[in-house]
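Visitor: What follows is a set of structures to go through.
Please treat every number below as a calculation from the coordinates, not as lab data. The shown structure was predicted, so the numbers you read here are calculated from the model rather than taken from an experiment. Cβ atoms are built from the backbone, for glycine too; each structure is taken alone.
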Structure P
Amino acid sequence: MQMNFQSLLCDQGYTPKSYDFLTTIQGWSYDIEFALFDSDSIFDWDQSRINRHWEDPEAYIHTVLVPTDGDIAGATRFLLNRWCSELRYENPVVEIVNVQCNAIQSVLRVLTISQSNAMTLKFSIQKESYEPIS
C-alpha cells in the first residue's frame, strides 16, 4: 500500500509556500552521501547516485544504491542500520519507513518529520545501475 506523503506533509503544515524544501533537500543530499559512502560502505559509488527531485513531494530525494557484492538483502539491512544510526531525526514527530524487497531490488520510501524539518526520500537498492551515469 502506497501512502500519500504529500498529504501527510500538508497535514503537518509543510507546504512549498510555508517551508524551504530546497535547502532541506540540499542538506539531506549531503547527509546521505556522507552516511552511505564512507570507507565502510558496501555501495558502489560509481554505480550509485543521489537524485534531487525539487518538484516531487512523494520523494524529494531518490537515491539509487548498488551494492558491491549484489546482495540486496544485506544492503537493505546496511541501509536500515545507517538510517537508524546516522540519518534519521533524533526525535521525529512522524516517521514512516516503508520497505518492499524482492530478489532483484529493494525500495525504501521514507517520510520523516521533526519539530522544524521534513523530508521525503526514496532509496532503491538494485544489483546494477539501469541508467547510464553521466
Structure Q
Amino acid sequence: MQIYHTKIAKLKGTDYREVLKKAFKYYAQIRLSTKRKTYVRSPYFNKSKIFLELFWHHLFSKENRADRTRRMRFLPCAIELIRKSRIPPVSKDNPNKSRETLHRFAGLSLEKELFFVQIKEEKKSGTKWFISCFPEQK
C-alpha cells in the first residue's frame, strides 16, 4: 500500500473540548467556501466532490471521548490527503450494504504518524462521503 505524506500537522491539544474547538474552526473555513453541502474536491476521483458532513455523524456516534479526540486530531491531515492525493486507495464493497464501495487511503502526518481515511461511495449515484479518519492501531 502506498502512503501519502502530508505537509500539515495534526491538531494539538490534550483536552477533548480544546481539540473539538480547533476541529470545528478548521471545518468552518471549508464550510464557508462552499454554498450548500460542505465538500472538498479530490484529484484521485477526477476532481469530484467528497462531502464531509457524514464524518461528524460518524464521529459523534462514538461513545468514547478519547476515541473522538484521537480521530479529530487527524482532520486537517485527512482533508489534505483527500484534496491532494493521487495514490490509489484500497477499495472493497461494503459487506453490510452491497450498494456501497469503501475506499481506504493511507497517509503519514507531519509527525510521522500513520493514519487512514475512509470514503464511502454510493454505486448508483456516484456520491462520495468522507466517513472517518483514524490513526493506526498500536
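Visitor: Assign the value 2.1, calculated as distance in nm of label points 7 Å out along Cα→Cβ at positions 38 and 94, to the correct structure from P, Q.
Guide: Q
Visitor: Can you say which of P, Q returns 25, 15, 14 when semi-axes √(5λ) of the Cα gyration tensor in Å is computed?
Guide: P
Visitor: If Rg/Rh (Cα atoms, Kirkwood Rh), for residues 30-85 alone comes out at 1.01 when worked out from the coordinates, which of P, Q was used?
Guide: Clearly, the read-out refers to Q.
Visitor: A follow-up question, please. Kindly point out which one of P, Q the value -9500 was derived from, the read-out being helix-only ellipticity at 222 nm (-39500 (n - 2.57) for each DSSP H run of 4 or more, over all residues; to 500).
Guide: Answer for the origin of the read-out: Q.
Visitor: If relative contact order in percent (Cα under 8 Å, 6 or more apart) computes to 25, which of P, Q did it come from?
Guide: Clearly, the read-out refers to P.
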